[in-house]
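Multiple structures follow.
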Structure 1
């Protein structure tokens, strides 16, 4: 349980710092300038989904084989060059297309070109920390990095009223976390344990193939997230898009942090055992998910209560439909938690190649969700929940006997209860 809590804090600290700086931007920076910054963030997040999100999934098991460690070393050397080009070219294209009077405002975000280098340099380091269970240390590093970025970016925002503040906040957070985690690596037992691996594991382990499948999966997941908004805007209008965006932000922040942190804890727990038998994987996953599932359900209940008791009395009536949608979308926390963890299980089961096609089905669901938003934002939110359940069902079908049925049944029971409560709440 302690590992889950520290892993959750490790994920949530930078999100809080970023959210606070973004909130401050609304007081000093025009919406159009914030929109320019959002374009730059899209470039960075897409590259991170294709690389960093995928490599983190396989880094811990890769440490167990010489082939895997060689792959991580090559990744750390090549990604900075590829990443710099990948981010610099789109950022330059955005800069060129901007009006002359806004070009100067965009210049600070070019610091994002350095982020792929910073994140690539810590991949192996973070994997060793996770393998050794140093979740408390990782959370501490993230907290220090987030606080440092906040202390620097807030005065910059107050003085310059520019995009330099959020750009520095993101860069300093990433750089600080990398420096602190690398300096502390000596405290972790980093001995190579490939000698304990069988020849079959050494020969069948293909980190490059796994990385490609996970990269495709992460990119499709990114596309799914953006497709909802891209399609909904023209079909349902800016007002509905704004309502849906606010609802998503309210409903999923805590849930996403729980999902990623649980997957991070599950990964070393499964792969440190060196046993890919279905019963071993299933019991290992259940051991983690039986603890995180009640946390996810509690987070969902807290979100619903917060919307009803805090946000609804504070906001105008025009936001009621958005808040109703947020309550519905909060029900995605459980299925999303298991979907994240099922990707880890599929790696252990050597069936990760199925993950990207399944996620593509989820991305295609963006079209009916957008059409539903034309009628009602609540209908769109309901279909979004159905999509997450569908994706989880398909992942479970592929995983078959590797599926952690005990914890999955617990999640279904808890969220059936929460769904009933939501139906009664919104029906009154």
Structure 2
């Protein structure tokens, strides 16, 4: 539900209004409350009468707010933070999911939502909450009460069984009854469909989980400002994975070479790394929050945005080394494994890294941005040299990324330097293997390697 729609309704149990960011303690107490109940949304810049007052947002306001919330909550909470203009005023929305690791504390105190208020939990209530949470199942294992077998795409399920049988040599007969197949895949609970069953094999998964979509965009340049193409893919998460990969291939295909009798297509990025990153994002995202997986293609990089942080106790540093597999959605992860999309050994991120390095690209970046895991795969090798280059050389490389080439005269014009310095600095870039000269004499220009 959008900010405008939330403002039209009376304040409900899962919506709270705060007039200013200066009410930080009250905001984070509400985050603790929502985390310990069924989740909710906090609108900042709106008073108790639902009058839009607005708040000021600086360059790092949202990032600093996310960092402060993460620091002051235990276990750390990563709300989805966004803002919108309402009647010319800025309103910040913090969407908080129910936390599977209850209780969530704010500065050593835990709160819970009761009606429209946030009440501090007593010691006894905290113990009770901990006891109750010990038997909590993952979101994808929970029953989707409104779903029936008529909501399952039987053809897709049969195709999956064939693929799993072929890929992993599993004893899964594609001819077995639908109910038996779902049960063999652990996608039923007490005879009822789970969230995972619908996301994997539903006829219309978004009817039940509206936010389960993948958004792909091809931007013009290196900033998320103007885009050349954008698609929001729906359907099963298997379909979304395949659609997203086709989108990448469409906009990163570089050439097609003939090797012997075979036609070999060349791409700007190692497709194995992209496949792994997209599969991980769909498999391990938090489906409870209002967020979609995003794939952003720029002139110099690809970003794959998941939804939600890493599951505890994994850290970004762990992704670069051999680590345990801690799936947020174990049923989805198991089916992705059965069809060969992922492995279950915690090696996926290492394969992303090795694929990039083997093709001459720099090591990909793994970051938490606005509470979400983001994987960035850079197109050009000079990312590794940024710190070794002067400002003029970095400016020239950015120019080539945008314009495709640079001449001696263009280097002089954008940097306001003489010909002798231009020759020296361009030669340095050539020697480092970052650019190569094309043409001869006065017609010489430089392109990226």
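Data overview
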quantity	calculated
Distance in nm of label points 7 Å out along Cα→Cβ at positions 320 and 352 - structure with the largest value, from 1, 2	1
Highest-scoring label, criterion being mean count of other Cβ atoms within 10 Å over residues 160-167, among 1, 2	1
Which of 1, 2 yields -27500 [helix-only ellipticity at 222 nm (-39500 (n - 2.57) for each DSSP H run of 4 or more, over all residues; to 500), calculated]	1
Structures 1, 2, by mean projected area of the Cα convex hull in nm², for residues 112-279 alone: label with the highest value	2
Among 1, 2, structure where Rg and Dmax of the Cα atoms in Å as derived comes to 25.3, 83	2
Per relative contact order in percent (Cα under 8 Å, 6 or more apart), the highest-valued of structures 1, 2	1
Read-out FRET efficiency 1/(1 + (r/R0)^6) of positions 24 and 56 (r between Cβ atoms, R0 = 30 Å, to 0.05), computed value 0.55, structure in 1, 2	1
Among 1, 2, structure where FRET efficiency 1/(1 + (r/R0)^6) of positions 48 and 240 (r between Cβ atoms, R0 = 41 Å, to 0.05) as derived comes to 0.55	2
Structure (1, 2) behind the derived value 19.0 of mean count of other Cβ atoms within 10 Å over residues 144-151	1
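Every number in this text was worked out from the coordinates using simple rules, so none of it is lab data. What you see is a predicted model; the values in this text were computed from it and never measured. Cβ atoms are built from the backbone, for glycine too; each structure is taken alone.
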